[in-house]
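*Asks:* Next up: some structures, all given as structure tokens.
Just so you know, all these numbers are worked out from the coordinates, no wet-lab data involved. Because the structure is predicted, anything quoted here is derived from the model rather than measured. Cβ atoms are built from the backbone, for glycine too; each structure is taken alone.
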Structure P
Amino acid sequence: MNSPASQQAISNAIPVGIFDSGLGGLSVLRAVRALLPAEQIVYVADSRYAPYGQRDDDFIADRTLAIGEWLVAQGAKALVVACNTATAQSIEFVRTRLPIPLVGVEPGVKPAAQQSKSRVAGVLATQVTLRSARFQALVERHADDLRVLCQPGHGLVEAVERCDIDSPELVALLRGYLQPMLDAGADTLVLGCTHYPFLDGAIRSIVGKRMTLVDTSVAIARQLERVLDHHGLRAAQAGDASCAGVRLCSTSDGAHLRALAAALLKLDAPVERVQIPSRRTRELESDAA
């Protein structure tokens, strides 16, 4: 019979779930692996239905809950909603329906307000994030003396999803979004979508040192650490923490997920194709039949 200590060790060794509409959450996965190397992780990319920024609110909530429930069924002890769009639109709804703690993400408006010297900051995010009450509340709470320039990043998620992070076409698209911010005096740029840190190089090729980039993935990993510690769920540090595994799952074929994980995270792992039906996707498939 297992002792209470051994039972606790077993429960702590079960995985953390990380979910994104697609590949952007790999930036969060990278930060979590760096801070919490002993944690087992199941990462789900809902790439079949990405990008969420073009979906209606009900669809986003439906998918977030379905994937959360799937991860609970896989044994996840905590869930990171590594998607600004899903967090902004549905995390409070989903939090009340899952039996595990949730960690969401949000654009780094507060650190931008703390860092900006010109008192002008740009926010690059999806349209759903920018229109959400959660984002508006962030701006009101932390940026009352800051001019916030909001720019929907149309086309950027799709570029990352196809592993395009530095093509001339992508740089031209980014320049159209960023140059007006520079012209307005912005010295800080909030990367308000977890896909966007993978465009760091392309963004810096345009803004140089004129803008400080705010990427909240490290803050998300720290919040996960606090949540796991609070609930007594943190995995014990093994002698060789590098043995902690990452299970990559995708609702599409997973080829781009594997390629980006290998290129940007140096993580060479197979990708499981998983089916996670939900009310709205059943309706889509019924309409298509």
Structure Q
Amino acid sequence: MPDNGIELFATCWTSAGDVAPLMASEVSPVPVDDRIAAVASTGWAGMGFVQDDLKLLREQIGFDALRTKIADAGLKYTEVEILGDWWETGPRREASDAMRELLFDAAVALDAAHIKIGTAFGDSLDSIDPLVAPLRDLADAAADRGVRVAIEAMPFSMVSTIPMAADLVHAVDRPNCGVLVDSWHVFRAGTPLADLRESLSREIIFGVELDDAAAEVSGTMFEDTRDRRLPCGEGAFDLVGLIQTLHGLGWTGPWGVELISNEHRAKDVVTALRDAHDSALAVISEALS
């Protein structure tokens, strides 16, 4: 049962164990039965899977069996990620389209809330215009399968801020295309909460992910986001203000938690999940009290 009506969602990296984004393989070393059991036993309402996990699980047990395992554990929500290069042409686009089909199949079979999508690392675009048509095409292809897509803005990527992502979603103008709001990306981009209130509406918020970090970036931005995130309430982010802002816009959950760090990965998966859950619940409860 949810705590005080608050439902928490363990995004893929929160439950993945000792593995991190952009490793040679992103497959979780935690056996899937143990991973699902750990998520369920520590109070979460759902969980996510990254593309490398999904490729392997499709081969090993199939998506229908995976959905049964998730449902039997009492979990309600599933998310799949992450699709890139959907704006590209040539071989990169061909590889992206193959990954798209895997993620579409997984999203349909698992009844996922959405597919998370991103853009390439590098400088922020001067204009969102080049992305509008390819994202509209992606959204239309997803709609044919009954799937939603949620774009995640990252301060070190082509779409660098939540307001920029919201502008793109509005330009695409498809009801199954929305925004994924991650607290790390909000605060590391320096986005004021007032800008979120101006750019977002409940209709385009497809997901929320909470995490914390120190006041200053440690290493590169990517190193900071992959290796040095902190449990909610242990860093410098105004998570209470963010939660209140999103709640004021109509978001009621589930509240995702994306805790990615060396410290988190070093814990056994049950301890890691329990710590991430309890710290997030405390901050959300404070914000909504």
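*Asks:* Here mean count of other Cβ atoms within 10 Å over residues 178-185 was calculated and came to 25.8; which of the structures P, Q was it taken from? Spell out each step's value before the answer.
*Replies:* Details: P: 15.0; Q: 25.8.
The value was obtained from structure Q.
*Asks:* Turning to a different aspect of this structure: Figure out for me which of the structures P, Q the number 22, 13, 11 belongs to, where semi-axes √(5λ) of the Cα gyration tensor in Å, for residues 90-153 alone was derived from the coordinates. Show your work: numbers first, answer last.
*Replies:* Working: P: 26, 13, 9; Q: 22, 13, 11.
Considering all the candidates, the number was obtained from Q.
*Asks:* Tell me which of P, Q gives 10 when you compute percent of Cα pairs over 35 Å apart.
*Replies:* Working: P: 17; Q: 10.
Of the options listed, only Q reproduces it.
*Asks:* One of P, Q was used to calculate relative contact order in percent (Cα under 8 Å, 6 or more apart), giving 20; which?
*Replies:* Going through each structure in turn, the value belongs to Q.
*Asks:* Hey, another quick one. Among P, Q, considering only mean count of other Cβ atoms within 10 Å over residues 114-121, which has the greatest calculated value?
*Replies:* Q
*Asks:* Suppose you compute mean count of other Cβ atoms within 10 Å over residues 146-153 for every structure in P, Q: which one lands on 22.9?
*Replies:* On the way: P: 19.0; Q: 22.9.
It was calculated from structure Q.
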